[in-house]
Structure P
């Protein structure tokens with residue numbers, strides 16, 4: 001397994017400075033790019049994969065856990081079921097309301113639906129704030145993981161939590177965007 005931390009000259013840590021990663025990536029790619037003299041398609045592919053892995057919280061945490069000997073099958077975590085269900089419910093309701101809007105012909109029915117769409121948008125914005133607060137807690141926990149001895153199982157749990165929260169954030173943002181384009 002390739003140690004992407006080593007490839008970029010970084011310490012194996014749960015939290016890394018993304019600006020530092022970007023700078024190291026550009027410096028390394030300046031030498032390794034296949035269009036450069038003595039460049040290498042293999043090396044540039046490795047650097048691209050490494051940057052993608054290390055710049056994503058869940059991917060970086062899984063990579064670090066794997067380097068520590070952890071495996072995905074050893075640890076699974078349940079999502080925050082309240083946020084999970086509310087995200088699914090609100091995004092589903094937004095989709096149904098938007099589909100309903102396209103099928104309405106009556107101006108009165110469309111006007112009535114506007115109130116429902118506005119309330120849905122407000123509810124989605126409130127939930128986005130909660131999810132963002134959850135993401136901030138995960139960020140704090142990820143930074144704190146650097147202060148404790150690194151345990152593969154706890155890194156995998158944290159990676160799973162990041163995956164869930166990131167998906168919820170993306171779903172909520174997509175629903176808000178769709179409603180704002182109404």
Structure Q
């Protein structure tokens with residue numbers, strides 16, 4: 001199966017106050033874990049990633065994907081096209097807060113390939129990593145890496161998704177936290 005990415009300019013970043021049906025996404029890799037008072041499921045998808053965080057009956061699901069991906073409207077807490085840099089914050093019941101910063105960055109060819117190789121090296125050591133097949137025009141395919149730093153009262157997530165056809169990188173940092 002050929003796993004081609006959407007164009008970098010066709011991406012959206014969303015947060016839901018609920019779980020999303022797993023059949024909405026075709027995971028390229030996934031991982032789950034529990035840490036004290038919260039549980040996490042994360043997956044790399046063709047368009048980006050899905051991170052679901054559960055704590056005390058509250059569920060937050062972060063999604064980065066193509067705009068054409070059918071997603072529900074119900075309990076969508078934020079939705080932004082990915083372009084340039086953007087930050088946002090959501091406060092939830094029970095002292096739970098969510099903060100994110102994400103950006104789409106287009107860079108010169110030499111820097112892009114160098115950065116992608118750094119991601120390959122880092123992803124082989126920790127986190128969740130996936131290398132996509134080449135779209136045919138380029139010898140190397142896109143990569144995605146999710147790196148998680150767990151803390152007793154929350155977690156910090158960094159994601160990196162490369163788009164070789166566009167010489168672009170989508171980066172995000174999110175903090176899921178209980179005060």
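Quick check: 1.6 is what I get for distance in nm of label points 7 Å out along Cα→Cβ at positions 128 and 168, calculated from one of P, Q. Which structure matches? Working through the options, I get structure P.
If Rg and Dmax of the Cα atoms in Å, for residues 88-151 alone comes out at 16.0, 50 when worked out from the coordinates, which of P, Q was used? Label of the originating structure: Q. For distance in nm of label points 7 Å out along Cα→Cβ at positions 48 and 120, the highest value in the series P, Q is held by structure P.
Work out which structure the value -2500 belongs to, where helix-only ellipticity at 222 nm (-39500 (n - 2.57) for each DSSP H run of 4 or more, over all residues; to 500) was derived from one of P, Q. Source structure for this number: Q.
If you line up P, Q by distance in nm of label points 7 Å out along Cα→Cβ at positions 40 and 160, the top spot, with the largest value, goes to P.
Figure out for me which of the structures P, Q the number 30 belongs to, where relative contact order in percent (Cα under 8 Å, 6 or more apart) was derived from the coordinates. Attributed to the structure labelled P.
Given a value of 10, 40, 36, 13, 2 for P(r) over Cα pairs in 10 Å bins from 0, in percent, point me to the structure among P, Q it was derived from. Here the read-out was taken from Q.
Each reported figure results from applying straightforward, stated rules to the coordinates on display, with no laboratory input. Since the structure is predicted, the reported quantities are computational estimates derived from the model, not experimental observations. Cβ atoms are built from the backbone, for glycine too; each structure is taken alone.
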